[in-house]
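Input: structures, listed below.
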Structure P
Amino acid sequence: MPPVAVTMGDPAGVGLDLVIEALRRPTSPTRVPFILIGDPDVLRQRAHQLGRAIEVTRLAPDKWDLTPSGELAVVPVSCRALVVPGHPDPANAEATIAAIELGACLVKSGRVSALVTNPIAKRVLIAAGFPHPGHTDFLGELANRHWGQDYRPVMMLASPELRVVPVTVHIPLSKVPSSLSQGLIIDTARTTAAALTGDFGIARPRIAVCGVNPHAGEGGLIGVEEQTLIAPAIDVLRKEGLSIAGPFSADSLFHADARRRYDAVLAMYHDQALIPLKTLAFDHGVNVTLGLPFVRTSPDHGTAFDIAGSGRASASSFLAALALAEDIARRRAGRAA
């Protein structure tokens, strides 16, 4: 298996801290071989701040030795401005974006097996002219560009305790009802079911679907989206052979007994999905993008500018993202063999 590629994320955030912390665990059962796409000088500076010294081997994107002599192999992407932990600079947005795009290219070339992206700051990238609302949309655009097909990526948050998929993501809560449609729910469920089978090895995945209103609309007394959109979509999916049920009231869908009845939950909006996931698995949840031609995972947290460079960042979610990326990549390689 080729190594996993890791992007540096926002260089002022905790992404580099996580990489450095992961290198301190060479015998960890969750340690996965990886290379970094980022600025090697900034990496060394951050390591020095954290009381470490790292031996770096620089790799050219088109030619490299996969058994480097240093502690970490890095494909260099240079930051334009001085990097100060906790103080993001839009001048470095170009390097952040370039690392992600290079990562997609390296997966396409077969030089790496999967992509793990460290956290970015959307407001910083948007201030620099970035046209996408986040990582997932940008990765979808890269897939369309480099693989030549029309991909619609879907965000899943995964942990041993729970898998959740929000149908709508980074939009205001007031826009959720008007953004939902039968087609969107059906497409999201199909992508989720295919990934549960192909990437997670679940032969007959069971999907539970949340309502959007309290008590799943209470038969139309507290909203009608369950009757007009969600239930009809579920009917279509059942006729296709999917094991899918709902719509359920979200307030009773995430306790331990309920979780034993399904393999993933389709939630209707961002917080409906992420609050239970982060309550159950705050330090080891993983963001995994479904529906792409390449494997991409990410730690399920943000840039944490307030603790960047302090040594207080936990690498648990990052290590889980590495492990899941390698596991999915191996499963896909096994199917292709």
Structure Q
Amino acid sequence: MKKGKVRFLGVLIIVLSIGSLTINADSVGAQEKKVELKAISFMPANVTKSKLFKEFLSRVEKASNGELSMKYLGGPEVIGLPEQGQAVGRGTVDMAMLPPSVIQGMVPEANVTILSRGLTQEEEIERGIIEKLQPFHNKANLYCLGEIFGLNAPQFMLYTKKKIEKLSDMKGIATGMNGPMFKPAADALGLVMKVVPFSEAYTALERKVVEAWFSSHSAITSFAGQEQLKFAVDHAVFVDPTLVIVNLAKWNSLSKSAQNALQKTMMGSYAEFGRRNTEDETNSIEVCKKAGIQYVKLPPADAQAYLDTIYNAMWSDMEKKMPGSVPELKKLLTK
């Protein structure tokens, strides 16, 4: 072979080798850029809320164009509900879907949105509610991405073993809930509130440790509470302001495009997820009715007193604990 050809082939091999190394380097760089976010939910993986959260994570991953890898770890069986907020704050996990009551020890102000009466998600955004609450989340090393289901119609009810026909019938009834959020209202109504994890709710009702349960309808059916409960006070309170929170340090470490993928997916999903969440609540009521639960209306005067007592007690407790921040937040949440 002539020297010229040998020289040419040598140069060609070198060029191809350099090109191959460049491609491999780009491939490695792309893999290194991919960020995994580990996420948990406050309810088990098989319930509608958690399924919608998993769908949200899939949408984020797609919207990030491969920059994010969203890994759903599970619900309270992975990290117990009371510890979930701290787990995100410490960075044990990167994200969580949970009600603000779970993080009220870390971000007490976050709980105010549950008391919204009549505001839509759009109105909350226009009024800057989440923006106002963001600094309080940040102090706990959290970033609040927003409310994943929007603000639906009130959906929490008092479910009981005993029929409640008037307000005074509630006094002394041991009532279970999976967190302490409702305590000011329970005390004002004369209920004896006991914090019981979802995993122990059915047994607590079966053994009459508690004789009532206060929660959303879907939460009742998630632990088959309809098998133990017989009645419901048919006056719903509290919207569903379920949050998606992110570890603040992790959030700050993400690229702007990754942050945009999370934010835009949230903004583009909450209306649909809110509708589907509401449908699930309606379906859960039907499950309860088929199981024999009766929905009982209080006399008009008692019904109004019931609602006013709950909301006034909750606001009063918050204003007492957070006098510097709650009055302004209350004003923003008042239609």
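One of P, Q was used to compute distance in nm of label points 7 Å out along Cα→Cβ at positions 44 and 276, and the result was 2.0. Which label is that? Label of the originating structure: Q.
Looking across P, Q, the calculation of mean count of other Cβ atoms within 10 Å over residues 268-275 that yields 17.0 traces back to Q. Tell me which structure, out of P, Q, gives 0.98 once Rg/Rh (Cα atoms, Kirkwood Rh) is calculated. Label of the source structure: P. So helix-only ellipticity at 222 nm (-39500 (n - 2.57) for each DSSP H run of 4 or more, over all residues; to 500), computed for just one structure, reads -11000; which one of P, Q is that? For helix-only ellipticity at 222 nm (-39500 (n - 2.57) for each DSSP H run of 4 or more, over all residues; to 500), the value -11000 is produced by structure P.
Just so you know, all these numbers are worked out from the coordinates, no wet-lab data involved. What you are looking at is a predicted structure, and each value in this text was computed from that prediction instead of being measured. Cβ atoms are built from the backbone, for glycine too; each structure is taken alone.
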